[in-house]
Structure I
Amino acid sequence: MKRFRTPLLLTILLTTAILPLQAQTGSEGYYKDIFMDSGIRLTSKSDLPVARYLDLSIERFISAATKELTNVDTLRQYAVFYGAPEDENGVLLYPDGAPRFRMLYANGGLATQHGRSLTPEGRARIKEYINAGGSYLGSCAGAFLCGRYMDTIEAQPREYLNIWPGYGVDTGMSGTYTGMTLDKDSPLLRYNDFGGDHFIDSVYHNNGCYAVPLLEPGDAETEVLLRYVADTMKLERPVHGRPAAWAYKQNASSGRVIAIGSHPESRGYGEILDLMASLVRYAIDGNGETVVKGALKAGEPRVMDRTTADKLPAYTRIGDLQYHHFYIDVPKGTKRLTVELSTPEGWKDFDLYLFAAPGKPAFKSNAAWKNVVLGSDKKLTVDSPKAGRLYISVQCATTVDTLESKYGDTYTGRTEVLNGVPYTIKACFEK
């Protein structure tokens, strides 16, 4: 039996939500829906009302926004985003580099200091997460962080996450409220028409930014989601009509990056909550395409035992609640297809499930054939399969537990799963 252990560095805060069926289907293949960054020099918020509103699961890392930081704060944040021996990829990524959460949300606060505190390694890990298909939503400081920071349009930029090719320019407004309006083609109107006037009143604003896209050859276009309405305010900078919220998706494989210069995240009612919900829904609807590991060759075992350090994602172990997808081309006249799953000694008490579906990647919700018996070693039999492509998937149903602390909750229990469970899969035809 594998020993249970509690890691010393990795910390997050978990709130549990029961998802409606539609949301659960959308979440398949991910550990949870939202990871909230309330880290160093960001607002130390523990609540995100929109998660309850949309019935989405959420975890959080919380650190000190104002007090003097300690080495423990820095080490914990480093472990969360970059990794530690107990979780080599950090919380955002699975062992093979796939996104573990559907969306990363970054709070307001001090963008420059938080960007630096993430370290080059942590910032690179977030970029890996976006490139692998995880989405991002940031408000105020989180909006600055997604691109490059500028005090004014003429200033020298400082790079942060660089997951959006543009600059957030300081509006010069603090401790105030602005209106926001949606262009007639704003994708947010897919989710809400905001009373039919396409206008949201009195969104809190505190030293946020507006967008200045900067496209290089080959970059995707930036979508304007909202514009500031500030024509009645006495402002030194040209804020009225500027992009207040924007979105960017580099390609089909990457996640969607969304930023908003103001603060809709704390409101638990009304149109501002609907605005935040629309931003979250558009972000997670922009997750990257499902990745298929490759073809299974009849009669040949495929060994999935590599670790993160090996940098061979097509043969890397499976993480908690993750799916690994494969396919096999079934020839005409096949009487039976048998898929066998096995694990090495010491890993037999982990729960791995088998699914199969014709024509598209198999999940529990759409699989025509399923084996969800507890344990790791099992067999799936498909009698008289139709000729053509059949998708086969493995899901790791074992996950971690959590314990609450002032930094959030520390992962406990089956923490070995964070670095992945090794297995072998083999498919055989009978004619």
Structure II
Amino acid sequence: MRDLLSDAAHRAIGYLEHLDDRAVVPTPEALARLRELDRQLPDTGGNPAAVLAELDELGSPATVATAGGRFYGFVIGGALPVTVAANWLATAWDQEAGMAATSPATVAIEAVAHRWLLELFGLPATCATSFVTGATMANFTALAAARGALLDRLGWNVEADGLFGAPPLPVYVGAEVHPTVRKALGLLGFGRARPIELAVDGQGRIRADRLPPLGGPALVCTQAGNVNTGAIDPIAAVADWAHAAGGWVHVDGAFGLWAATSPAHAHLVAGFEAADSWATDAHKWLNVPYDSGVAIVTDSQALQRAMGLAAAYLPVAAGRQPDRFTPELSRRARGVEVWAALAALGRTGVAELVARCCRHARRFAAGLAEAGYQVLNDVVLNQVLVAFGPGEVNDRVVARIQAEGVCWCGVTEWQGRRAMRISVSSWATTDADVERSLTAILAAAAAVRGG
């Protein structure tokens, strides 16, 4: 065991140390070699050391270097070294982190991470949190609590009686809502197409001046950090509107919620604490390993009604039991990595990480604008939208950038325009990475447009 685990650590460290020396995308040869893994299930087991070696030799070269500093295609943070190490240790512990009976250590650690997150965001200490797989499940979890609380106000117990025969509950979303919110609403029985869309401005923000009248309780989904522009809805104004009719306001803050931790950017989310629930991804801007979403809900009882369960074989214990707040009963101890990141960074370290990524985004925007390309968004956070020309030209530029592999940016469409999206979310991105990437982007654009 010692030799095998030491070998795994050695290989993992070597992989991370050489990310800067390779292209962000794997070579065609590395991808072709993945076929060597596709063979008949063996009748007898192989040597564990040989299995690990094969996994490294075939798998590592075929990865996308999202852990490095030059991946900007999605809002993906690279894992901080301390969180990778904490992940390794927690994996070795092999704890079922749902209850203190099976894992008193991880339950205690998660409770501290829960408290620190609320302090970091400036949310009430009475809020409940769920450590889940990602923003999709964080939205689902928070919205399940919202569904139960709102229908309870209308005299219906959805946890006991389901949705058949339930009073109608209007659902409102911004026109630029992220598809994972629609997916969560669909899973909860509200439908993906049924929600009523609220008008948005040119940055994707809900327009507070065009909110329709509400005739009673409604579920309203807002956004902190549009996935294209980084824009943030006027959450306080929306909350005033919804709460006056007895509604519930949810914030999809997968990455934008972290603006609250940076003194230079907290004004962008001013009033966000007026909402009733929030969802975010720690594996985005906190830079912990996948998967690590967090749902935060003001009404702890509503969350526990939605997520709790009872069985004769499950112990009833005092104190915070994570399985009362999450969809999963059995799950890994992802809260350990959140604790490690916060312990290592502290309040100022988190703020600096957010501010640094935003500074990198502004540098990208300035360099692209100076070169004559159109930046389509107000660069308020870590997102940059740039258009290199008509749709087909833009897509050819992005394809060339991706193929060359110096950096990786994604193609998108924003309010009828084809564009390239740059998302700067990683602790590993340096000023040198930005300049190297900007040079490569401009060269690719010039080659395509000149050709």
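State the single structure among I, II that was used to calculate helix-only ellipticity at 222 nm (-39500 (n - 2.57) for each DSSP H run of 4 or more, over all residues; to 500), giving -4000.
Attributed to the structure labelled I.
Once mean count of other Cβ atoms within 10 Å over residues 315-322 is calculated for every structure in I, II, which label goes with the largest value?
Largest one: structure I.
Supply the structure label, taken from I, II, corresponding to relative contact order in percent (Cα under 8 Å, 6 or more apart) with the calculated value 18.
I
Name the one structure among I, II that semi-axes √(5λ) of the Cα gyration tensor in Å of 41, 24, 18 was derived from.
I
Among I, II, considering only mean count of other Cβ atoms within 10 Å over residues 91-98, which has the greatest calculated value?
Structure I gives the largest value of mean count of other Cβ atoms within 10 Å over residues 91-98 among I, II.
We did not get these values from a lab; they are worked out from the coordinates using the rules stated. Model, not experiment: these values are computed from the prediction. Cβ atoms are built from the backbone, for glycine too; each structure is taken alone.
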